[in-house]
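Enquirer: What follows is a group of structures, each given as structure tokens.
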Structure P
Amino acid sequence: MLNSNSISEERFYFDSSIATTSVAIFAVGILLMMTPLILAGPTQMTTLIIICVTVFLSLLWIGFARGSYITIEGNKRLFGTVAFIRSRTSDPSNIISIRARATFGGLMTEVYMMYRNPDGTVTDRTLVSKNSLRKDDLPRLLRSIATANPTIDIDRTLLGKSHQR
């Protein structure tokens, strides 16, 4: 846990099994599209395409499995990184509430935060998909955000039974 004087950083990584499943689905789709080329095409061209596709899928997996996480820096900055690309930075003191919202017919749960912008307006921003984080990381993330800003109203269903306040 972070304390108010901490300048440390906490990272909450995405579940790599989701990246593996997504890349596997892409691989099967690409393989199905390449079937005519594999069966009738020249061997060198097929080999080159398979190497290129393998490199692309490997980079995609690395980006999502290892380069996607949420970071809280010193209780002052909260930001996400997806495939090594950093998103907007938020100040936890400007977060008003964190809620859950079912998407895709209840298959996924989106965690979003009501956030006060510097100009005073209030907007909703997606924080993370509940299904994308490692199972134990979502409650840890929410506790860390609550430590950074104890006035945040957090949906009790997100905290789990043992972490309700």
Structure Q
Amino acid sequence: MAMEELYDRYHKTLRQDQTITESLALLTKYAQSLSRQMLAMDMDHLCSVCASHDRGGCCSSYMEANSDVILLLINRLQGVPVCRQHEQDEECCFLGHSGCILPLKPIFCLNYNCRHIHDQSSKAAVGRLEHLAGKLLTEQTRLETLVLQKIKHSDQSAGPL
């Protein structure tokens, strides 16, 4: 089932669950903190320039395959219009003019900081970036589990289609 189909089918049920809405709110806060840190480190510009090179950098089309349906669904529940930003084969389709459009990113994107980021940033800035990414990833993983459980429970409650 594609992300939009899941959204159409389950968004009301998911948004009625208090644990899920609390997690979405917490993720918004964590994603904003991470985004501010990334902007302070000029990563929007750095990553966009790097991705525009022949091999696509870290934000290559290969990386977009790490954006699974549940992650995209959660971004959609956050109000993000999840859609391709371009048709270039070498870049991740979620990389826009000002960086990644997804506030909730794939695990790889949250865990990997390339040599360019380390070279242009202080150890303290990279440490803060990693700390904020870890907080976001922990809650994001928890929410993915909650969403999967809720969808499974909804399907079981509904009976055969």
Structure R
Amino acid sequence: MRDAFSAIWHTLSMLLGITVFLFVIWTVAHLHSRMWRRVAEGYRGTSSAPRTGRKVPETIIIADRGPIGPSGYRVYATASIAVHEDGLQLSQVPPFNIMCPTVFLPFDEIELVQTEWALWPQPMAVRMRRLPGVDIILARDTVQWIRSQTDRPPLGWD
């Protein structure tokens, strides 16, 4: 009887530990993907146009634009940027892609503006028509690399 109770207790405590661990991991993934999912609400998907280049890993920042600076942001250091003939495709490298669907940003809806971010020299903000108040911040060298892959405005050289 004592052995049966001990086995049941061990199984239940192990299940409780696994449940708590999975809940913590899910919560962290949900909080981390919050800004990415916000972008995906308007731009979820992939491009069927030919890809001209891909860069991985890359760091991007997704930030809420506030009156005096970002009011909230998230850094995605494991992003993959693919340049297609009709736009940019952003995704996360596994396993960081949990709850972060692939996003496609068509060139026709992009506005590129100079911004400031931490100590980055001359970062650029990608602003999308369907995402008012949200900046997707790219480093200067990333924008230069994108420009080497396409001639489509606003990221290309016109």
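Laboratory data are not the source of any read-out in this text; all were calculated from the coordinates shown. None of the values given here were measured: they were computed from a predicted structure.
Enquirer: In terms of relative contact order in percent (Cα under 8 Å, 6 or more apart), which of structures P, Q, R is highest?
Expert: Comparing P, Q, R, the top value of relative contact order in percent (Cα under 8 Å, 6 or more apart) belongs to Q.
Enquirer: Sticking with this structure for a sec: One of P, Q, R was used to compute helix-only ellipticity at 222 nm (-39500 (n - 2.57) for each DSSP H run of 4 or more, over all residues; to 500), and the answer was -20500. Which one was it?
Expert: Q
Enquirer: Assign the value 17.4, calculated as Kirkwood radius over Cα pairs in Å, to the correct structure from P, Q, R.
Expert: This figure was derived from R.
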